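Given below, in the form of structure tokens, are the structures.
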Structure I
Amino acid sequence: MKTVQGITKYDEKHPTAITIGTFDGVHIGHRTILERLIAEAKEKGLRSTVLTFFPHPRMVLQKDSDIKLLNTISEKSRILEEMGLDQLVIHPFTKDFSRLSATSFVRDVLVNQLRTKKIIIGYDHRFGRNRTANIDDLKTFGATLDFEVAEIPAQEIDAVSVSSTKIRKALLDGDIVTANTFLGYDYMLSGSIKKGKGLGRQLAFPTANLHLDETYKLVPKNGVYLVHSSINGITVHGMMNIGHNPTVSEEEENRPLQKRIEIHFFDFDRDLYGQKLQIQVVKRLRDEHKFESVEALQKQLQQDRLVSLKILSEK
């Protein structure tokens, strides 16, 4: 898949079939559009192309928005590539771009720059300055600018009954199973492994401390989760704690607690410091607790491991 950073850097001459949107999560509802785009592009000899935007429009137009996203750009790119998309164009979303008229957007961006011959879009898509243009306007543009518009009807999209908002809520509620069902894949967290305090190793549960690549990435509800990751081409399972890691030591009682993401991989004890990992989140095991003693914490970790292994044996 070819990735282009900004429409002005797009220089392909081959005609395209295109869809437009943020596609946060690339969930099963999005796939209704994307799978049709890829199939019809192949059938007509066009390049299947997604035009997406970053930052998310709400981050730019609603300054008080604290929206967290389901995908980083690199995660989204990887999912789209695995689906078989030919091209991803990531355009910087700015206030100036949001003021572009519908005519300029369609004529100058979609037709003249991206060589669009077919647009596949959801029935409720709106675009142009103040999002005043709709799919009927797009069809009118198509008649004069020589491109076809294919509408994904309401019944196809609404039948899926999935939205990025619903998935965000499920993750914040700790309902990983529902979130993963809506996504069509296990939710992922991507980042670098950094050194921690070493408490896990003292407990015979060595942990890898994950620092997220992007601060806008949504982190699920605090708690303990069953996870897996690919490390040097091998799938490794483990359990992850998201939260403040409340300790049993008095010296930290009055310190401000910092949220951490720590993973203990089963039967794996290699040095991962400095490596980039992608963690897939499978199931939430329990809430995060503060323990009265190191022994109580260690006993709970052993129980968590047994529960995790039982879940894996039943898969």
Structure II
Amino acid sequence: MSGVRAIVGFGRTVADLAATEAFYRDGLDFERVAPPEPVPAGQAEAMGFADRRAMQLRMRLGAQSVTFLTVDPPGAPYPPDPAATDPFFQHFAIPVRDMDAATAQLAQVGPTPISRDGAQRLPASSGGVTAYKFRDPDGHPLELIGFPDGPPAARWRHAPGLFLGIDHSAITVADLDAALAFLTGPLGLTVAQRGLNQGPEQARLDGVDDPKVDVIALEPPEPAPHVELLHYRAPATQQRRQSYCPADRAATRSIFSTADPKGLVRRLREAGLSPRASADDAAIYCAGPDGHGFLFVPA
């Protein structure tokens, strides 16, 4: 099987590693894994950093990790006035043990809110979760989420702390069929759940008027964390630039492990995509149909 095995981390491009570390450490209890260091050569090659100086800071929340990159010279800045319907939208959903305590700690680092009127409790038809969306200093979106019961709550029940880890990453897509074909085809993910979220609570959560959004959860063979697709039937996905290279500040990457890098490259090309692999097969980078970044590393 030349698909993927698991999500082993996430990556984000930022302007300032020190400011990013302070925000995620003090506001969300992330811990530094190692001091800032050069991006590994294979990953830098696959992401197209041959003519740039790229540094990374690895941080961890529970069992999940995020790698923050700075690039010199920098790429494009984060677009102004971003919205949940932008095709470059990608958030991390962070389960919390106590939403009031979590939002109080987060408030100390000055997040930019996406949600209106604080955390929102969604109706049972939308999962019954309590959630709050906001942005980090660069504009990247995040979500705090409280699961009321069921398998998601059980999955995080024994995780320590107030902020428990990263449950999933959600990406906004303009072409739902193309996104599903990419994730279930060459990547081999499985559709685990489908829903249609709408109503006043969803509007306040997303910071948009009268939303109607398909939410599709897809799982790799090792299902945690997983990917969710957000497809806005209304309001329509904004017609913005969709292609952001890894040096651009809007860039976020889902990092997957694969047991067969060469086979995965072949399948991506057969699907009409343009993966870029390092000479030593240490990393593969590919943009999905809506421009979201995917980095693949050997299992």
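Details
- Source structure (of I, II) for relative contact order in percent (Cα under 8 Å, 6 or more apart), computed value 16: I
- Source structure (of I, II) for helix-only ellipticity at 222 nm (-39500 (n - 2.57) for each DSSP H run of 4 or more, over all residues; to 500), computed value -8500: I
- Winner on distance in nm of label points 7 Å out along Cα→Cβ at positions 154 and 274 once structures I, II are ranked, highest first: I
- Rg and Dmax of the Cα atoms in Å derived as 22.8, 74 - corresponding label from I, II: I
- Identity of the structure behind 0.6 (criterion: distance in nm of label points 7 Å out along Cα→Cβ at positions 10 and 66, calculated), options I, II: II
- Identity of the structure behind 3.8 (criterion: distance in nm of label points 7 Å out along Cα→Cβ at positions 42 and 98, calculated), options I, II: I
Only the coordinates and a few stated rules stand behind these numbers; no lab work does. It should be emphasised that the depicted structure is a prediction, and the values quoted were computed from it without experimental measurement. Cβ atoms are built from the backbone, for glycine too; each structure is taken alone.
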